[in-house]
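Structures follow.
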Structure P
Amino acid sequence: MLSIVKGPYLQRPTVNSMTIMWETSEPASSSVSVLVAERIHSGYQGNYKTPTEIRSTVSKEGYSTIHQVTVDHLNPSTIYFYQVLSENEQGSIESSPYPFKTAVQQGEPFSFTVTSETGGYSGFDRSNGQVNQNIFDQMLKYRPDFTLFVGDVVNDGDHYEDWEMYFFGPGKDLLVSTPCYNSLGNHEKNASLFYDFFAFDPPQNFYSFDYGDVHFICLDSTDFINPESYPNSSGIMSPGNAQYDFLVRDLQSTSARWKIVFFHYPPYVSGGYQVEDLRQLCPIFEQYGVDLVFNSHTIVYERSHPLRADKIDYDEGIVYIVAGGAGAMPEWLLPKRDWHTSQSLAVPHFIQVVVTTDHLMLRAIDHEGRLFDSLQLKKGMNGRRLFLG
């Protein structure tokens, strides 16, 4: 019998489009219907009625097992419902209707969450995956507009079963209505399945996107620091390297109010697995006004002081955050904090980020929903940052 074995899940939200992906047990057709649901306004209810009216349907020719369909001509910052359908000679399978929200426009507030290590922690996890599931469940409660995963979402990227066991399975309730962006970690092993399951802009291992007032850049630190040379660079973080040149061009071309970069290996963490060679990228971040950098790899939470030129600088420094969230390895921390560390704790967690035009608010929340760290950045009309906590 034909069945949906992964998803559906969301990719690449824009102000007027959304990409929907899913996997079926056998090759089949690909079709997505966008549904319009009437809002309930009686009493204190503000939810939506069960959607019944089909707004549009997009189909792709041919059969496949991994399906990718983009629906467009949508309105910005608007909630729609969608339903996927696949058919072949043996039958058909249709999903339930699920909601999605198109990207907000500049000037509109939004929120997103950040975590990692859903598979990287698996070898240490004595909870049989419950920690992983708790992180996904807690993020869902905050109803983010999208989620960043900063690598190691699987234990072994070459193992097909890992993608369901550590990511798509425990994350299905979140991913069905929340787009995700992923960076490659060492556990993904640059496997072809990463490129099959996600629809990031080519070359997919590094890319950028805009959302509201923020420009996001995803880098592939496993390309800069490959397994043969780890933890030292391969001597390619310089002009002429495709990813390095992309980073410079991309930062030069954006006028976004906020700039956030995310990649797996941490240049700053007062614990094991710090990759100091990646500090070669920091002068580029500083030159072009990056506000935040998210990393992972060390399975802890850590927030740096604002840093510039390898020193603490509260006027123009960048905050580096290690969000090794879907697990905790306290023994990986140094006996005492290093000079660059502002806050650090080894506890399963995720980060919620709320963005407005002039404020960026971060909250670190553990797997049981408790707040344990927070930070506010304010940006004036002149573009200068002010650290509020």
Structure Q
Amino acid sequence: MTSTAPAALPARTDVAIVGAGPTGLALAVTLAGAGIDFVLLDRQAEGANTSRAAVVHARTLEVLDELDPTGALSAELAGRGLPVTRFALRDGARPARPLATLSFDALPTAHPYALMVPQYETEAVLLGRLRALGGDVHRPYEVRSVTQDPDGVTLTMASGETLRAAHAVGADGMHSTVREAAGIGFTGSAYEESFVLADVVMDWAPGNTEVSLTFAAAGLTVVAPLPGEGGRRYRVVATVPEAPAEPGLDFVRALLEARAPGQATVHALVWSSRFRVHHRVAGHYRAGRLLLAGDAAHVHSPAGGQGMNTGIQDGYALGRALAEGRPDSLDAYEARRRPVALRVVALTDRMTRIATARAPLARGVRNTLLRLLGRIPALRTRLATELAELTYR
């Protein structure tokens, strides 16, 4: 996703949005549709072209339908992705037979699937909708300071330019400038393990019709199909005690062979990275005229692919609250969305800790319980509904 030369920064606006990732874009689209004046800022000269998040869940696709009731927005994104209806939990010691399988295809939604699609495609679709509504991203503009007073907010750029707004929204990630300016705490901690993220071309025995979460003594491994390469492109996310700075092809091959023996033949590495994961939630989503959404408000394990989805839903909910133009609507935004973040963080933390259990006894108990789960339809449906984020309507 590229951008032309940045438009001149206006002197003032109703809503300044810091960060043009999926959360900021969803907020901007919501405001544009409501006729609210805004400025969407991003410090990068152009959008990222790596995939990062790779799944769009059913509730997020419903939000896209609310942003564009014709259904064209969700249809365009679906056309760029790969719908998957199964989420399988596997034991690396016996990978051929799942411990449990969750199905999305019977969920009560117009989108009974998980859409596997690179994040840059999601951003491109949202940006296209924003431009169709007459908006765009102002970039590159790095916000250095944010100050508020009874009448508004002043944002100062690294260039020295200033922007005056009635409200400012931090959609600027875990190290949010807006959150720090608001003095809002970010409670939580980091996982001990590092995470490997890699997109590969490979033959994968379970195939490209499911997302596979594999437990092994060495750690958690998620393999998810992506569109392209004739059905042989996959996203790999794995916990390791200490990953190399740039995981290479041989590292990924060895990791998959150790975690899921005989299941993967890796032909090529498209890109890879190493990262640390935190689980944190902001103490508040609002401090006067400053508001938070997305990763600025909550970060957590990638297990279940919840992060980007929760952020897009934040952006939509906050946009509607701002469009209503009442202080109690902004308070209601926090009251509605912060409990969702707490629930998502708790779910992904449980999934990660269960998946990374080291003790043989704990792994044995886990596997037994998961096999029992797989035999109870109501429990399978409940977890599938939670992963699809349909409980957060």
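Just so you know, all these numbers are worked out from the coordinates, no wet-lab data involved. Quantities reported herein were computed from a predicted structural model and do not represent experimental measurements. Cβ atoms are built from the backbone, for glycine too; each structure is taken alone.
Given -11000 as the derived value for helix-only ellipticity at 222 nm (-39500 (n - 2.57) for each DSSP H run of 4 or more, over all residues; to 500), which of the supplied structures P, Q does it correspond to?
So the calculation was done on Q.
With mean count of other Cβ atoms within 10 Å over residues 7-14 derived from the coordinates and found to be 21.2, which of P, Q does the value describe? Can you show the working numbers first?
Values: P: 21.2; Q: 13.4.
Working through the options, I get structure P.
Can you spot which of P, Q the value 14 was calculated from, given it is relative contact order in percent (Cα under 8 Å, 6 or more apart)?
Comparing all candidates, it corresponds to P.
Where does the value 1.00 come from, among P, Q, when FRET efficiency 1/(1 + (r/R0)^6) of positions 119 and 367 (r between Cβ atoms, R0 = 30 Å, to 0.05) is the thing being computed? Display every interim value, and only then the final one.
Working: P: 1.00; Q: 0.40.
Derived from P, not from the others.
Can you say which of P, Q returns 19.5 when mean count of other Cβ atoms within 10 Å over residues 167-174 is computed?
Numbers: P: 19.5; Q: 25.9.
Source structure for this number: P.
One of P, Q was used to calculate Rg/Rh (Cα atoms, Kirkwood Rh), for residues 15-190 alone, giving 1.05; which?
Derived from the structure labelled Q.
One of P, Q was used to compute mean count of other Cβ atoms within 10 Å over residues 231-238, and the result was 14.0. Which label is that?
Structure of origin is P.
Name the one structure among P, Q that distance in nm of label points 7 Å out along Cα→Cβ at positions 279 and 359 of 3.4 was derived from.
Working: P: 3.4; Q: 1.8.
The read-out was computed on structure P.
Ranked on mean count of other Cβ atoms within 10 Å over residues 319-326, which label among P, Q comes first with the largest value?
Largest one: structure P.
With mean count of other Cβ atoms within 10 Å over residues 143-150 computed per structure, which member of P, Q shows the largest figure?
Between P, Q, the highest calculated value is found for P.
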